[in-house]
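Each value in this text was obtained by applying a stated rule to the coordinates, not by laboratory testing. Computed from a prediction, not measured in an experiment: that's the story for all the values here. Cβ atoms are built from the backbone, for glycine too; each structure is taken alone.
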Structure 1
Amino acid sequence: MRGRQIRNFLVILGLTALVWLAMAMSERKEYNLPVKVKMTGFDTKRYAVVSADTLMMLQVESTGFNVFFLGLKKEPLTIEFDIKNEAVHRHSQRRDTVVDLFRTVAVADLSTLLSDQLSAFGVHYKSSGRDSLQLVLNERASKVFRPDLSNMKINFSEGFGLYGEPMVSPMEVTLYGSPEVLAAIGGVGVKPMTLTDVRETRTYRIPLDKAWKALGDVYASDDILTVNIPVKRYVEQHFIVPVTVDGVDTNQGLRLYPDRVTFHVWVAQDDFAAVSAERFSASVDYRDISSGAQRLKLHVDRFPRNVRIRKIEPEEIEYVIIK
């Protein structure tokens, strides 16, 4: 009997304590709340962080429950603010050969931001344990490259081909790092990639080959290039073109065999009617005869940019000099 009374007493005591705790935790009181600070709005590739205030203690008003659950988070509550904000004070300071860029913001100027972000968690901002936050940056050295696309291979479907030149964006990539490391980097290319069965104009996202990462702490302004491959369906055409002679005022006494050549070309279907033999020209050089050449090498002087030459027959010209 006595044992049961003790158990009942303990149960009642426990329930009373829980009710008291719930009421106490439900009351709004002032608490100290540590928050993580994240400063944004600067190019993390171009600038290295020398030092940064990353934590501050806030005085907040909230229920004990809200503060308790915020304390259970794996990471402290993070407050972000943009250092491009007009309230941020900017100045620089030379340190030997390095210029440090200081960004300072008064916590009082962040009160609205702090209130807005904390209110989402049922917490009311009161004050901070510090007056200001500071971020110190250092600008990395830079070097500009035109990306090399030679590692990107294109296999077109039968009857299709490249129409013009690929359009690359961005056209230039900037690498940021120490001057010593950048001096050792000779170029920027893309990762080896083969595009197969290409039969239509399309834009591809091609990642950079970051082999230069092995040299040290280097960052690229862009990690991926956008490459537009213009594609057209092509058909074969043949054009017979006369051969001219360069390096001599007159062809009198010189006979070429043959004196015409055939251009076998691929022409985009859309340009079929616009391409004619008059837009091609080929020649041989009279100086090759003076050097005693048995055959004269054919030179292509002009052809439409929107055609692809498959072959020219013949590629060498025989000749006879009649005295």
Structure 2
Amino acid sequence: MARLYFDNPHGIIFVDGIKISSSYAMTEKSFCIQYFPFNASFQPVTCAVDGKPKCSSETIFIRHGSDYIVKFYPIKKPAREQCEEYLREIYESQNCVSHCLSCKCDGTYKIVVETENEIVYLDVDSRVISVAFKVTSIRDGQLIAVFAKLDSGKTYAAVMHYKDDYALLLSLYCDELTCDEEGLIVCDFLNDTLARKCVRRLTYKENCFCEVSRHFEKMCSHVYPDEILPYVLLESLVCGDVDQVRECLGYHLRDLDCKTFFGDFIAIYDGPDYAPYRITLIYAEENELFTKTYSFAISQGKIVKVNCL
């Protein structure tokens, strides 16, 4: 028998055809999970398990002991409307430059920005649903901000400096984006153990965009077992959540420089040879990959000791 913990599902869950009314369910080795999101724009998720659970792009199993924490990441339903070309024009009275913005959706996913003399292509990784842009005059030219809603559910943003030609200053994908007089507020849902939302403010300074602030918002209120705490620490280290890193550490480790101690790992290894309080990290060196395994000791909900094995 195994117990499945459902992490902030925002939908209805069936296990072997029986609706689950609590945050967990007991299962045999083989079972079938069906997940129906409350948001009708996302597709249902069906996951049939025969023996060991396998992660997919829609479902993730985080193992602790003989149990699993189950996270659901349904994908957007395909848009029904046909792909169209969006076209807008803005004229700046100061220098009479005409910026023409069009979105080409002919299978090569491009946003096109053009003036009378030049044309710039911005490649995106998904079909563009809608696009808009804003032109702001600055001392040495103009800033052209492009905002596009993508079929993947993401928002794409690009900012170019225009004087005699275009210089791309910023290009990013995010989950939410707002623009104000001070710059951009960029939000990303991290889909990690704590289901965090990373909120960054970007401001234009000295011909580039700088991150002037960053904070994190927790989107769920689960109290995880101690076995998950090392994952919380490492995920927080990757995304730069310094406060949460400090929160994970016991008093005697508060001065530990985690960034130096763990180094620049590229991923957390999640293989079949799971052992409580032991985590293997993957590193890259030139053209080779290698791993290091760390053991964690936890007391009263805090990490009190870390060793590299």
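For FRET efficiency 1/(1 + (r/R0)^6) of positions 147 and 179 (r between Cβ atoms, R0 = 25 Å, to 0.05), which of the structures 1, 2 scores highest? Walk me through the intermediate numbers first.
Working: 1: 0.70; 2: 1.00.
That would be structure 2.
Looking at structures 1, 2, which one was relative contact order in percent (Cα under 8 Å, 6 or more apart) calculated from, given that it came out as 7?
Working: 1: 13; 2: 7.
The value was obtained from structure 2.
When helix-only ellipticity at 222 nm (-39500 (n - 2.57) for each DSSP H run of 4 or more, over all residues; to 500) is calculated, the result is -5000; to which of the structures 1, 2 does this value belong?
Working: 1: -5000; 2: -2000.
It must be structure 1, since only it matches.
Here Rg and Dmax of the Cα atoms in Å has been calculated and equals 37.8, 144, so which of 1, 2 was it run on?
Corresponding structure: 1.
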